[in-house]
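Just below sit the structures, each encoded as structure tokens.
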Structure P
Amino acid sequence: MNQKLKIWGILGGISVLTISLLYIFSRPKKKSGFKSKLVNLANEEFDAWNKSGNIKEGNKETLQRLRDYWEIGSKTKQNDNYYINTAWSATFISYLMREAGAGDDFRYAPSHSRYIAQSVKNKKENNSKKFKGYKPNEVKVEVGDLVCYPRQSGVNYDSQEGYMSHCDLITSIKGNDAIGIGGNVSDSVSKTTYPLKDGKIDKSKDTKGYGGIFVVIKNKK
């Protein structure tokens, strides 16, 4: 083989390698088995509550699902009147996490503030738990994360548990919008759009709760 052919052969090999590396690093991240199961489960629940219009809590079509959220998600055993009339958004998230297989990485609870506070603690301690809470300006929002906002004044990133709040599970990213699914939103299971900027919560468009999103819980499981 003459020198020119050798050089072209080398350059050709480098080009193939470069293209391969670009493909590997530019292709979308594949969700973990846990995240895929979590998102699929959330979508199934959304579909069940919206298959014939937006079904409200207490409807016989979804009453057993509501019971399951309480009894499986947060291990709460009460009567149907309690299940219907008590805020169930946190127990809905707990149900999704438990059924998807979060194990002891997640703090299941009927109150969002309990697992929010635990996730912030996990981040500050940099422990081995897979759910860590960050300030919105610290991290990009990804599928499988939770976005959380307060439902009362005086709540911030360092607040201890015991306050009113809400979290949605992010199930898809569409351009500059993150789509979240949550329970007990308009007395049903509903979707909410969260505007993003450079992948992070766009605080200029954030009108949620009292002061907007204050914690993004990264799902590293």
Structure Q
Amino acid sequence: MLKLAVLVSGGGSNLQAILDAIATKALAAEVVLVASNRADAGGLDRARRAGVPTAVVPHRDFVSREAFDGALVDVLRAHGTEWVVLAGFMRIVTPVLLDAFPQRVVNIHPALLPAFPGAHAQAQALAHGVRVAGCTVHLVDTGTDTGPILAQAAVPVLEGDTVEALSARILAEEHALLPAVLQRIAEGKVIVDPPSEVGGRARVRVGGGPLR
């Protein structure tokens, strides 16, 4: 059973999808901690209602991203975290966190990476006039949404779409895809091969057939 810590900065709907999947036994995991850089994050309320421990580590209390991540790592380790899930966590993580949980930090991003990394991915997709958008679950590295891709789900971009409408359709896919990928991890079906050469990138293999 995976011991997950989920990091949130906002409402936490992807956290809720994880909690719901655990409750229905679709995901063999335990959320050991929900942590946020914001005391007013709605995801903290979701965690409290589910009886999950919470922690607030305000990023403004630290002089650097590295110092913030160091404090966060201490909290994560204190709760027995094995894997870290970034679910709407609006902070760029540093090697301090990534080295503490090597190849065990997962992010959900509302675009079909490598297209439209960074913030406002849905608006970027509409501005570029793409016909298909979607979401990506990937391992986190030191780049911005550049880590090895674990899985993706696509949604059509409709005539007259707004950022809000497209975002809602993508979010529905996120809620299904993220718990499914985490279950593959729990089953030992996600294998990370180390880089084949110095400066190369790790490669990921996800077994078990289609996720959807």
Structure R
Amino acid sequence: MRALALLPTVLVAPMLIASPARAGELVVQLRTPSGGVVRNAVVTLYPAGRPAPQAPPQRTYQVSQKDIQFHPFVLIVPVGAQVAFPNFDDIRHHVYSFSPAKKFELKLYAREQNRTVKFDKAGAVPLGCNIHDQMTAFIKVVDTGLSALSDANGRAVFANVPDGPFIARIWHPYLRAPSNQMEMRWSSGVARQIQNVTLGLRTPPPVSSDY
């Protein structure tokens, strides 16, 4: 009888220890209404009723200028990040943005020269070159450590999403939505979860074919 009385204690204790640490994988599959994949979309997650985990900037990020284009087309950085703008072209560039999140201007500089800008406010920062209209790119400054960029298959993958409800925000430079962003509420609590999302996109400008 004593052995039977001890049995529930042995089974329950490990469950109580493991439960608070539970987290799962989240895969967000993004497609257009016609079924095409959507790459270069930024997905950010915010746990409901709890502070969002932060990802402190630990390195210098980079948007390079090569072949009269910016690389990458979309870059995610945390608030406070330093972003370098090296020029690898044989011609000079004049990088700028009029975004409310970060207004700046890097006047003419030549090959193998570099400039660095600190991004200290969350938001989308469109980039342009004052000399070459075909140069377009975007920096998405985020205030949560849970962020991911959709890949060539239209998938944004999160390895460890905390258990519970959260707000998901999806941003794309050509999304048909106010401020190019839509918001939805999901809940995590399984080992692996897949969310399928359909995005309506505007036709990009002719000078920017990488989307």
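Here percent of Cα pairs over 17 Å apart, for residues 51-114 alone has been calculated and equals 43, so which of P, Q, R was it run on?
Q
Quick check: 18 is what I get for relative contact order in percent (Cα under 8 Å, 6 or more apart), calculated from one of P, Q, R. Which structure matches?
Checking each candidate, the match is Q.
We did not get these values from a lab; they are worked out from the coordinates using the rules stated. Given the structure is predicted, the values throughout are model-derived calculations rather than measurements.
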